[in-house]
Structure 1
Amino acid sequence: MKTKIAILTDSSSSLYTVNHKYDNLFMINLPCFIGDEMFTNFEENGDGPFYEALANTDLIAKTSQPSVGETIVVFEKIKSLGYTDIIYLPISKELSGTYENGHLAKGMVEGINVEVVSTLTTVSILSRMALTAAEMANKGSTVEEILDRIESLKKQWGYYITVGDLTALVKNGRLSNPKSFIANLLKIKPVIKFNQEGKLIALKNVRHFNRAIKQIVETVVEEVNAENGEIHIAYTNNTEDVEFVKELIKEKLPNAKIEVYTLPATVVAHVGLKAIGVGYINNN
């Protein structure tokens with residue numbers, strides 16, 4: 001039987017904001033909640049409705065993961081399209097139960113091989129991994145070759161975020177060491193890193209939001225491979241911050257390849273609307 005490989009990721013990747021050509025690339029939604037209102041189906045709705053609702057409430061947004069049953073439904077749908085293999089690239093298992101539910105669902109589906117990958121990442125880095133995997137599958141690469149490439153990419157990225165308000169991060173428990181930031185909450189802005197273990201780690205305190213952005217850009221410019229890497233910027237409604245980041249990058253790396261994404265709702269639920277993410281992924 002001829003191998004036919006599907007790539008599956010989740011909405012934490014912001015894949016739904018990317019125009020791509022791959023019909024073998026699928027996405028499962030991670031629902032978000034504000035009170036009793038659920039936000040999902042991001043392929044059709046994007047992040048806008050969630051951003052708007054979050055801006056007009058004092059409630060703390062919550063996130064969830066696809067249930068085992070919902071994951072099985074997606075696996076079965078992909079199988080019905082004639083695929084023999086699924087490479088599933090979910091959000092970091094340190095941030096969500098999506099990975100674990102994927103493994104449970106895998107054991108309940110017959111007739112298709114499912115590889116659930118511990119990506120240890122999320123946001124646009126996860127999107128790039130999924131796009132790379134889809135391209136390789138279309139070109140005839142084997143499951144093993146694609147998995148090897150993903151393992152390589154897992155060592156070639158960095159991602160940093162700063163936020164204007166720590167309330168959501170602290171209340172949702174997504175910041176591993178928030179105690180040092182509780183004092184002077186309104187004056188100090190954190191530089192936060194997605195580390196290679198898939199966790200959010202606070203690196204340092206910086207006074208003022210723009211200074212924190214500058215610190216992040218300096219770090220990314222130092223770490224990215226200027227020859228083959230690409231730099232990612234992610235934002236919510238704060239387009240002026242995107243332009244500021246672009247200018248800072250271009251000053252240091254005039255020929256840098258820059259991709260712009262919106263921050264996915266499942267991430268914004270934990271970092272808030274006043275946030276900017278800057279990262280990179282190399283292609284060594």
Structure 2
Amino acid sequence: MYTRTIVQLVESPLHRGFLGEGHVAAAVINATDFFQTDPFILLMDDRLDLAGGPPVGGPHPHAGFETVTLVLKGDDQGWVTGSLELMTAGKGIVHSETITANSSLRILQLWLVLAPEKRWIQPTWQQLLPSVVPTIKTAQLDIRVYSGNSNGASSPLRNNTPLIMVDVIMQKIALFTQILPAAYNALVYVIEGHILIGETSIGAGQAGWLSIPARKGDSEIIVTTEGQEARIILYAAEPHHVPVVNHGPFIGDSPEDIARLYKEYQEGRLPHLNDLPESSKIIYR
């Protein structure tokens with residue numbers, strides 16, 4: 001079996017976030033080279049420490065992709081530590097990510113592009129609460145499977161774009177192996193500590209992009225630690241190999257798509273997440 005290696009190491013410095021004072025963020029994927037990151041177009045590591053004031057984060061639209069939001073550190077205002085939300089924006093939706101005063105949060109949000117044949121599907125929303133996240137615990141590892149499969153455990157999440165997303169806490173001397181289709185694009189983002197993939201050392205705040213074999217079938221990723229505890233998030237998904245147009249909150253196949261979406265939003269024709277039928281909202285408890 002082909003063992004993947006690191007082909008690119010990316011370090012994303014923290015910068016002041018769009019919410020201003022108390023918000024810093026790192027753009028792990030920044031939408032500048034979709035040919036290389038397909039089907040991932042954006043990955044933000046947002047850290048908020050809000051001392052007070054009015055709630056922030058009002059309603060805004062999305063279309064043409066999915067947001068995958070993992071709460072690394074939550075609060076008592078609805079952001080549950082260890083929970084995950086998958087919002088399929090599809091043909092267009094408005095939602096609110098309201099953050100109240102006195103919040104201390106760390107959130108990872110991935111933008112996952114939908115395939116052309118699914119670009120304009122009906123919007124849906126799924127939430128995976130921490131109590132039902134499939135978990136594997138050994139003396140070396142604590143593995144939480146948020147999407148796809150890992151080491152015999154499978155997430156109940158329903159995927160439009162096949163996605164493997166695994167949160168792994170590793171002890172000081174540990175080895176983690178993940179099998180994934182050879183065609184998948186994949187990266188490992190280090191939350192804490194240091195790891196080794198092959199001969200490449202990756203530290204906290206760094207993302208390692210993995211090689212893609214020129215073959216079909218399966219491949220493997222082998223991650224080790226050497227004397228230091230670590231926490232990683234693995235993202236792996238099937239690329240679409242189709243160019244997209246990305247502008248603001250929308251992704252389309254053409255500039256005309258983007259213009260149409262802005263018009264629909266300005267005219268109030270995009271539904272709000274709260275108004276979706278209950279059949280389009282799933283909470284895994």
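What to note about this one:
- Top of 1, 2 by mean count of other Cβ atoms within 10 Å over residues 43-50, largest first: 2
- When helix-only ellipticity at 222 nm (-39500 (n - 2.57) for each DSSP H run of 4 or more, over all residues; to 500) is computed across structures 1, 2, the figure -11000 traces back to 1.
- Answer label among 1, 2 for the case where distance in nm of label points 7 Å out along Cα→Cβ at positions 91 and 227, calculated from the coordinates, equals 3.7: 1
- Of the structures 1, 2, the one that 0.80 was derived from, the read-out being FRET efficiency 1/(1 + (r/R0)^6) of positions 51 and 259 (r between Cβ atoms, R0 = 25 Å, to 0.05): 1
Each reported figure results from applying straightforward, stated rules to the coordinates on display, with no laboratory input. Remember, it's a predicted structure, so these values are computed and weren't measured experimentally. Cβ atoms are built from the backbone, for glycine too; each structure is taken alone.
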